[in-house]
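Read the figures in this text as sums done on the coordinates, not as results from a lab. What you see is a predicted model, and the numbers here were worked out from it, not measured in a lab. Cβ atoms are built from the backbone, for glycine too; each structure is taken alone.
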Structure 1
Amino acid sequence: MKDRRNRYKVLIIDDEPQIRRLIRIALEANDYEVFEEANGKDGQLSLVMNHPDLVLLDLGLPDMDGISILKKFREWSQVPVIVLTVQDVVYTKVLALDSGADDYITKPFNTSELLARIRVAIRHSFRMDESPVFNCSHLFVDLNARIVKVNNEEIKLTATEYSLLALFVKHAGKVLTHSFVMNEIWGKMYAENFQTLRVHVAQLRKKIEINPSMPELLISEPGVGYRFRDVD
């Protein structure tokens, strides 16, 4: 965390005063600087004026929908955005992520979980010089040397398995949609062939998870995609 003179700044864009108050209390108790807006227009202005380190964006705003705002943000800013939504619908989550959201959380939410997601998103955004080494739990990955170890023993991966693992490691903590992963690894022609992805993920889990049937590192987000565990 930054020192008190240079705290992380969070912009809340939500039309529910009680939600903004709940989040503000939790954030300020954890030494964040907080800005609040109740609609999309003012939210966009606040993003320009206050330069937040992260945005919490409600999808159901009174003047415009959150997806439209998100797309406008992404035209010129890469600030991390966590979407807040009462719509626990797979399509909405996928649309938000594919439109540029870094994560999503469904209302009502636990403030501890929200704070954890905020920490991950900010930490990821400040990795300007990405470390080529990933070390989490029993897994060690050196992206430069292309070395993968499980419990300190080097393992061999196929080219596709390694490409998948490298992609997940580089985006650790973020939800990656099925379409995003397919497009990155196999290209747009295969972006909807999710069964191929499931097969390769299952094979990768057999090699990197202690118990592949109960994965601790490569977690499924049902109907949406995958989230790779962030560094401890």
Structure 2
Amino acid sequence: MKKEYAEYILAKTKQDYNLIGEEFSRTRRAPWEEIKFLADDYLSVGDKVLDIGCGNGRLLEFLLKITADYTGIDNSEKLIEVARKKYPAAKFQTADGLKLPFPDNYFDIIYSIAVLHHIPSKELRLRFCEEAKRVLRHGGLMILTVWKFHQLNDFARLLKYAALKLIGCSQLDFGDIWEPWGRKTERYYHWFSQNELKNLVSGAGLKIRRIGGVKNKRGNRQNYFLVAEKS
């Protein structure tokens, strides 16, 4: 993907979440119960936590029972506004995951839930992981999830944009799609295979500790999760 188009997608994604922020938050009031183990199994009392792409802050429902040293960031001003209203005692700030405003080796654990699939191009996704690694202490963990495509309409969109790419009518990379949000906008997504996700994070110099799939009880929401360590 050309750099200019990737930068356009980044700007559009921020604009989209400012546009739909309140509606997005209303439909996502609680954290996903199926990822609760990512807090229970890996977070320790007193850990300094960074939540990249925190949205409305809902992951706090799992984290605050274990640690109070939490910082949530998002590049959407609207979502940070919502998060601050919802959790006035917590620390939130508007910031870019590709250029984190924190010193090296600062956090014990980083969460990034349903964010990386919104980052366009291999280069920027690698930069995202390298920046997370930079602010993570040695021995610290990065824990992330990405959308696992599993429904027929997902695959139909993948085929559509792959065909457009083949005939030279799309600037997206293979594995990229635009997903409608009602009639308001279309959000960018990248489809990850489990191997691609593992190779990306390993390529950033992080050691993979665990990777797998997770879904809710109804099975209509599926994600890959990954736990990686900075050695």
Structure 3
Amino acid sequence: MNRAEFRKRILAANDEEAARLKRRFDESGTLVVDLVSAPGSGKTSLLEHSAARLADHVRVGAIVGDIATELDAERLAAAGMPSYQIVTGGACHLDARLVSEALQHSRFSSLDVLFIENVGNLVCPASYALGEDLKVALLSVAEGDDKPFKYPAIFTKAAATVITKTDLDGHVSFDRARVRNQVMTLNPSAEVFETSVISGQGVEKWCEFLIENLETKRRTLAHA
């Protein structure tokens, strides 16, 4: 078996497991959001600040993937978001099997929104479905404004792109309009949010987006 055929089989097996996860999440009416970014873009910080804003409206939880340590899950738990850590031991992405195993071992009660904080990587996570309703790409202003076109696979699939750390404007060179144009070229239906957890900019709109998508999913399921 050549490498291409081997990869094809791996992805096919992952898609089967992801489909089972999707049915499970649909049965429970849970909105599942796969967060993808490079390391240090601010996924955990965004979820920490989202937890407080969402707490009065929906029940949230998180599955967190990292190559090593459980630090991010501990941070989210401290912020009031029940979390389960997957330590991949070197793997550069989560797959559907790992998510299924995490759900078996986690002690989540019923959730309205489940976040899957993927391993920091803009390449590998784009290829692996996790049973999610939405993929969301994060991009900090410190990373530069050329990333959507450099890593088109994830930005093409992402229902939303969240620009983070906008409080660094003036300290780094970052053209927000350029990023928006790239994202819209790759996915004209994508939402773009500009956020800062320091100032609070954009976090409320991001949370409203999540609640709207949860309500839309449940309406769709109710009429299916």
Can you tell which of 1, 2, 3 yields 14 when relative contact order in percent (Cα under 8 Å, 6 or more apart) is derived from it?
1
Please compute Rg/Rh (Cα atoms, Kirkwood Rh), for residues 118-157 alone for structures 1, 2, 3 and give me the label with the greatest value.
2
Assuming 14.8 is mean count of other Cβ atoms within 10 Å over residues 30-37 as calculated from a single structure, say which of 1, 2, 3 it is.
2
